[in-house]
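Structures follow.
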Structure P
Amino acid sequence: MLPKVDLPTVGCLLAQVLAPDALLCSDGAGVYRATARQFELAHESVNVTAGQYVRQQVFHVQHVNAYDSRLKQWIRRFNGVATHYLPNYLGWRRLIERCAGKLTPEILLRHAIG
């Protein structure tokens, strides 16, 4: 969850997780182009709004789109989530994704108290 989708916010967060030699692949939003310039990152963008989903048979944002789809489908069952609790639901979903079908009560408890 981002409080804003602007250069200071996105740039600060991406700077923490991207290696200097990373290649940033994004949709066509200008904030990613500006972030890549600011941190001198290689950048490839895909213009999804124009119907472009893959460039050069390598660059795409389908992993992000697939995760977004799985998240929305999963969260629908709760008939809406209060914004206040959204970080908890997102953490729960990340744990489900990370454990890939091997989630046990022990794992849930370990992560809940640890």
Structure Q
Amino acid sequence: METSSFLIWIIAIGMVAVIGLGSMIQAYSGSGSLAVLFADPIAPNPLPTLNATAAAQFQQGCEAYRQGKYRPASDRFTQAAQLDPTFAEAFHNLGLVTANLRQDNNAAQHLLLAAIAI
């Protein structure tokens, strides 16, 4: 009687462990959610930069973002931020777009830079 109870417990614990491990592996290596995290960029009007080139890059980045072209948008926001390091909105949108690209560490870094640039 004790042996059968022990085997039932071992099987139950083994099933929980296998299901838990399988779920963790799927979450880590799977493609994850394909939903867009942030649908729209922030686009203040007027733009808070005096650098016309940075403003143009920012506007192009916003347009690419709205079209779902996140890599080109990332490039444009990066260029705008490099041209004007105090352009917090460029860093903020860069954070949003990198989050949509599932680059969480980079997204956090860019959002922190947005907070510092203000």
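Where a number appears in this text, it was derived from the coordinates with a stated rule and is not lab data. Predicted model, so just to flag it, every value in this text is computed and none were measured. Cβ atoms are built from the backbone, for glycine too; each structure is taken alone.
Between P, Q, which one scores greatest on distance in nm of label points 7 Å out along Cα→Cβ at positions 16 and 48? Top value of distance in nm of label points 7 Å out along Cα→Cβ at positions 16 and 48 goes to structure Q. Looking across P, Q, the calculation of mean count of other Cβ atoms within 10 Å over residues 88-95 that yields 25.4 traces back to Q. Looking across P, Q, the calculation of distance in nm of label points 7 Å out along Cα→Cβ at positions 24 and 40 that yields 4.1 traces back to Q.
Here helix-only ellipticity at 222 nm (-39500 (n - 2.57) for each DSSP H run of 4 or more, over all residues; to 500) was derived from just one of the structures P, Q, and that gives -24000; the source is Q.
I have 20 for relative contact order in percent (Cα under 8 Å, 6 or more apart), calculated from one of the structures P, Q. Which structure is it? So the calculation was done on Q.
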